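Please go over the structures that come below.
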Structure P
Amino acid sequence: MIFTRVSIKPAILALSFILLSSHGALAKVYLDINAPAARRLPVAVQTPIPMEGSEPIPLIAREVREVLAGDLDFSGVFRVLDPVLYMEDLGTTGITTGTFLFDDWELINAEALVKVGYMLRPDGDIELEFHLFDVFQRLEVTAKRWKGTPAQLRSMAHMFSNEVMKQVTGEEGIFLTRLLFVQTMGENKEIYLMDYDGAQVSRLTRNGSINLSPEWWPDTTGMIYTSYKHGEPNLYSMRIGGGEERITDGIGVDVGASFSSDGRKLAFMKNVDGNSDIYVTDDRGKSLSRITWLKSVEASPAWSPDGKRMAFVSDRYGSPQIFVMNADGSGVQRVTLDGSYNTSPAWSPTGDLIAYTNRVGGNFGIALVDPDTLRTRQLVGEEGNNEDPSWSPDGRYIAFTSDRSGAYQIYIVDRDGRKEWRISSGKGSKSQPAWSRK
């Protein structure tokens, strides 16, 4: 077999892969993930086994299964069956058709089956072979083999979870996406990076200052953020794992950058005369133009997915509220009509909703508003303070920060508010999550 090099993520080393098979057993997509109260597909994720000629390494088997099962359960599409139900003998089973019995899986009502083999190669790389089976049709749906470094083990498992989502729903998975966030460290705030599930945390800024409001470059290879490291807050652009440059000129206060979907324009709040307004520039900080002109505070711009409109916060009527305007500043419309404190708008990738922070009693919550009909609904808000919403690239989830457990941590909620997950851990307050666009 011939290994081919492919790039799967800018921040992840290239992985070798082999396309083993794709029989197209699924004549149609099983599930519509956007249907209300959709049925969750029962799936068995068997413990990975060593491939022929290789020794058992329980740590590899445990981590790969943990990632796969976690991804599929998180998706809301699958119901991962408890391993205590599995009837198979790991010592005698295989991972390819003919080396195991479909009857063992049909008896426990599994409709899909994931099997994995692994091998630690002499060069130190790990090779993983994944198979997805349709238990009812007794057919293999797809199979993949990748090899990579031990540090890429989780990424390879996430890649196959994405493949399973694609095969079963026709939609792209989000299991290789990542989140930027701000962590408080004493009097300083630094920006960190983690996987969507909270794993593989790494620190990005190390300037011993206050760094805020990270925003991904559209291609996810870098970020824009606000930093006080040279005095007044200014915008900086940093490549993940590379260098950085100042985007704004250091005159006045520049905070809260937001990229248009095509990555060509950058909107942010600028204060140069004691008045805060929304400005637009190109991705290098050139061709600056001001698009709001009132004496009120205008802040927190967020582009619509088509780049034609922008949500923002204004206190022009006395308290902070969410407004929408055309990209040139015309056609301003207030979209939050309830409550005296509404901030931090985040436009969904599907364009139908804006998530925002609102005051609920004495605490803060997360609400959703349709910018066209102005219908609103509360998403999160019964426990603690919940702030800083950020959408997943598929528009099905929202990351936010909450102090419900004491210090602020990062949580995820589905857009229907049915399930929440805490994904961050450890000491220190964590805030302002920013979900990558892919």
Structure Q
Amino acid sequence: MPERVVLLAVDGLDWHRVREGVAAGRLPHLAAMLEAGAHAEVSVRACVPGLAGAESGLNSPTLWTTVATGQYYFRHGVYDFSNAMESVENPPLFESRHVRVPRLWDILTQHDIASLVVGYYVTHPAYLIRGLMISDMFGEIESDRTVCPPAQCDVLARTLGAASYADYVRTIGMIGSEAGVREARGEAGERLRAVAGEALARFTDLTDGEIELLLNTPDNARLRRMVEYRLLYPYVRDDRLHRLFLDRLSHKTWRFATVYYRLIDFVGHGFWTQGHTLPETFERTYGSIVDRAYVWIDECVGQIHDVLGPGDRLVVLSDHGFCATPQTASIDDCDAVWELTYGQHAEPAVLIAAGGPKTGRIDGVTLLDIAPTIIDFLGLPQARAFDGGPVPGLLSSDVPRALSPVEAYPYTPPSGAAGLSEDEQDAVLKRLAALGYVE
């Protein structure tokens, strides 16, 4: 069987927290990858020239599109969360139709190589590739455009234990919507509260009674909203996409597979306690959320590693790390959820690769180099349009393949109407505002 590569896109994974967790024995699977494979502290700001400011340019849509294209944002076209180039008055969120150059899976499709793409940023609406695409909005909106081919929607929902995709969205999927836990009613509400309770028990030190009060007492509305947006939503979202990815990895037709995880980034913004002086009760109750989220991601890495075969490559990548923000307001002094942001994006990003010939530290890697490296590994020529290049020894030999480069891979963006309705756009924007990403 041809060698394959799996890219785990872990938003916000931070080198300091990874090394701390490995040293403490909390992250055995990442520790094993570090011991046997190669790693790099990846340069981020070099990939976003001209986007100045503390976090400007270090936004996920821009960086993950750069990872998948190997090109600067002014070439691929995704420079923020919303596309003011399409409408200044009411800019839409960036969608798959806005990406101007081919991403990895588009290039592979041109060579009849199958990909499995799950939850990757800016993939909604899902569009036709060789393989399967599950968009970043799967489970959050009632549309079969979250999957291509669309007929897989109900099949995937049954993998998650629902009767149909519509049934999934109207029940557990509500945690990923503006409705959230707080607006659920009836039987669906009971199920939602149960899932929320399980997640809170896993990631916090809240007692059963405290969990009940948090989820059901009106006086806790602000704190509950923060917990919903910054912990419950990303966990439930990542869990469903991880389970789908793990299930589909058993299908042996793909050669490139990727899945995107959001949890680490969201809890970093909401619960980054390092470097802060916080209310004692907050730190005691919520101070371990980030470390426990890293443990969960490590478990995901182990489960995926166990499915892979000899010769397969496994890559764990982040788009940035984290550091403490200077703001340390207490919960009681805040009028808006975004004021409770405790962490902000920082360099460097994390890269850990297992299965390649090289071990130990590799220097000089940027996010622009990831796509060219995977293209080289899969036996395809480089494009002169790439702004990065293959990293020697990361996935294959120390010398890139001696293939004549192409000028650029052709690409026509998927056509069609916008994938999100006005209400769905508003729901996503409210979530981004709750994280402090947008106003």
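A few points about this structure:
- Across the set P, Q, Rg/Rh (Cα atoms, Kirkwood Rh), for residues 87-238 alone reaches its highest value in structure P.
- Structure responsible for 23.7, 75, with Rg and Dmax of the Cα atoms in Å calculated and labels P, Q on offer: P
- Once distance in nm of label points 7 Å out along Cα→Cβ at positions 135 and 287 is evaluated on every structure in P, Q, the highest one turns out to be P.
- Calculating relative contact order in percent (Cα under 8 Å, 6 or more apart) for structures P, Q picks out Q as the one with the greatest value.
- Test item: helix-only ellipticity at 222 nm (-39500 (n - 2.57) for each DSSP H run of 4 or more, over all residues; to 500) calculated as -10500, pick one of P, Q: Q
- Structure responsible for 3.3, with distance in nm of label points 7 Å out along Cα→Cβ at positions 119 and 207 calculated and labels P, Q on offer: Q
FYI, it's all coordinate maths here, none of it is from the lab. No experiment lies behind these values; they were computed from the predicted model shown. Cβ atoms are built from the backbone, for glycine too; each structure is taken alone.
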